[in-house]
Structure I
Amino acid sequence: MSPTIITLISTIGVALISLIGTVLTTKIGNDKIQHDLDKHNAVQDTKLEELTREVRQHNDFATRIPVIEQRVTALEKETFRNK
């Protein structure tokens, strides 16, 4: 074999090894990023569920307060009428 062919084969070998290393590094990095995003999304989902629960609880109070106010007003009128 001539030195030129040996150099060419060596260069191709090094290029392939570099390509494999780059592909593996990129895949590992992407997997880590995806894992971090999944974890972040799970935390956000939990926070959103809690916020939704709190909003529903608040809305329940918002619908009940006028009813309570009407009952208090009626009781006040009844109390003052009986005096």
Structure II
Amino acid sequence: MNILCQLVKYLTLLVFLLIGISFASLNTGKVSIDLWVYQAEIPISLLVALSLLVGVVLSSLYFLLPLVRRKGQLKRLNHQLDRMKQG
């Protein structure tokens, strides 16, 4: 079962990699980026990929921070419970 899961994971990764390569090769046009103090021309596929990456990072942080807080709270409550059991 574990080998099958690994195979599916690698095949999925390969499919997304092929889609990304295809997308990049079809969208070679350049776009101008103006960030007030910096200007650049980059391929549109790179702009889309960077936008996607920024979105993934920001959404991951948004959902992981409450999880980290809950983990700290759980650790503190378990410590209090251990003290109550001993005392």
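Computed from the coordinates by the stated procedures, all read-outs in this text should not be read as laboratory data. All of these numbers come straight from a predicted model, not from anything done at the bench. Cβ atoms are built from the backbone, for glycine too; each structure is taken alone.
-28500 is what came out when helix-only ellipticity at 222 nm (-39500 (n - 2.57) for each DSSP H run of 4 or more, over all residues; to 500) was calculated for one structure; which of I, II is it? The structure behind it is II. If FRET efficiency 1/(1 + (r/R0)^6) of positions 12 and 52 (r between Cβ atoms, R0 = 35 Å, to 0.05) comes out at 0.05 when worked out from the coordinates, which of I, II was used? Matching structure: I.
When volume of the Cα convex hull per residue in Å³, for residues 28-67 alone is computed for each of I, II, the one that comes out at 28 is I. Of the structures I, II, report the one carrying the highest value of distance in nm of label points 7 Å out along Cα→Cβ at positions 4 and 60. Largest value of distance in nm of label points 7 Å out along Cα→Cβ at positions 4 and 60: I.
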